[in-house]
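**Student:** What follows is a set of structures for review.
Every read-out reported here was derived from the displayed coordinates using simple, explicitly stated rules and does not represent laboratory data. As the structure is a computational prediction, the values presented were derived from the model and not from experiment. Cβ atoms are built from the backbone, for glycine too; each structure is taken alone.
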Structure P
């Protein structure tokens, strides 16, 4: 009922052309109805242990005003290509993204795509591999570079490296993109252009609460996501699963205490023993402004997981925890207040 609709304006005063959040609500509803019935049956038979469902929702912006990137593509002697891009791979899936976009654009096998992305000797600065921005900026710049290559080869009537060299044409082609909106946010009014694109997500957490000890066990998280066209399904799902795992740790156990938190054990990072069932529901609404319809995905699913977990705790037993992590002592204190 409360989601934005295309044509309505953000809080910054800018209208949106795409906002497929309501469709995500429809997509996750069957999973909710199923889980609700199962939990009702369980709770009717259990006194000490109670189960609950909670939701967290999130729309995450990608790429701010004046952001952009530049990439160079070079045709190699064997008619493969080398991509020169200052595009690090910290786990976003950027290597796969660059390789697959280039292969798709040029009709080449994946083994004919080479990446030069690990140092700056032959690349130009293009910003950090952060904020889930690289698919949008690097993807756009790469599409532009490959289009320039195809245009040049068509105009010269060439199909190979040897033919280009014989015709005296360059084998290197530049590509770039810039989110060149007129201005960003006005510092006085908070109005103006914000992000180039958005991801949308709903997290549904299912937990089990021991009402005597306050211990919380993660049972399952269902993640419904619309991030436009998916370039690599495996890396896409890996990002979501990592976000769910991180978010559950943030919600339930990870805590930095100055002078006391000194290592992995005292910080209480989750281990494989703390893993839980995960389900991913995907919608692909091609983004009108995205490279091949894609946008970014990444830390978004961590953000919406913690509220989903704490809402699930409340749904299970009526204990509302506001101070994360929701450790057993905090859950017990919240239960006492409820009584």
Structure Q
């Protein structure tokens, strides 16, 4: 990671495209924002485009904008993300998800800093730094015909490869300290550092979700204040009872059980987030979730969440600074 940081320092001031590759959750956007902050365009906008989140038919208009009357529903002119990023940085997250037709238009932008809006008749010139990120191997996408080779060489002027968290476990203590401070500040909760036994469990974990998984785990610890819940979660994952896909003896995936666990985990996160947002006021949380108060109480028990917002850490005089709920 120190080598990556040095590369970031060197490339930040140069107006060349940067390709950031690495697994999901490893911190590609963090690196992209670091490049932007250290560049001569730091005072300009940082515009992110989450390519997989926007359907292919809409991505072109989202990127390049459109003129009034260019298609049904285009009742007014709309600038695209490229135009909004003028004088700053355009971050294309998961660029491998862009279809081939749109890749050609993006190639023109990178070649001569020009594009045209949908329905437009004139080229528009912009000065924009382009940073792309992907969790895929683009060389393989080229072989299968899903990614243009000429676009790959255009965006791959400088490549930064982010390793998965399991390959840089020496970063764990610093990352944990950072997330503890960040979430303690956000939720106005003071918690004790994790104990050595839990730290050893963290070091042994495989981290399939990388830094994002670690951030979520520390966030839960700060909110719930329970080391035991963290330890149990890590033990379940190491014993094969976690959320990874289950295979039967003949190699088939137990889809029904995997889907049920995924839905339960998602529901738990939504309920926990809503409780935190309403400071554990369960009546307001139930209203927000559009379920009955009794149903919420049942789901809280089922998810193993505390029925009331923790007000003190056991054995620790530091208390939650928020006013009482309910």
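**Student:** Distance in nm of label points 7 Å out along Cα→Cβ at positions 31 and 191 computed as 2.8: which structure among P, Q?
**Tutor:** Structure of origin is Q.
**Student:** Given a value of -14000 for helix-only ellipticity at 222 nm (-39500 (n - 2.57) for each DSSP H run of 4 or more, over all residues; to 500), calculated from one of P, Q, which structure does it belong to?
**Tutor:** The structure behind it is Q.
**Student:** If Rg and Dmax of the Cα atoms in Å comes out at 23.4, 70 when worked out from the coordinates, which of P, Q was used?
**Tutor:** Here the read-out was taken from Q.
**Student:** So if we calculate mean count of other Cβ atoms within 10 Å over residues 39-46 for every structure here (P, Q), which label has the highest result?
**Tutor:** Evaluating mean count of other Cβ atoms within 10 Å over residues 39-46 on every structure, the highest lands on Q.
**Student:** Here's another thing I want to ask about it. Can you spot which of P, Q the value 25 was calculated from, given it is relative contact order in percent (Cα under 8 Å, 6 or more apart)?
**Tutor:** P
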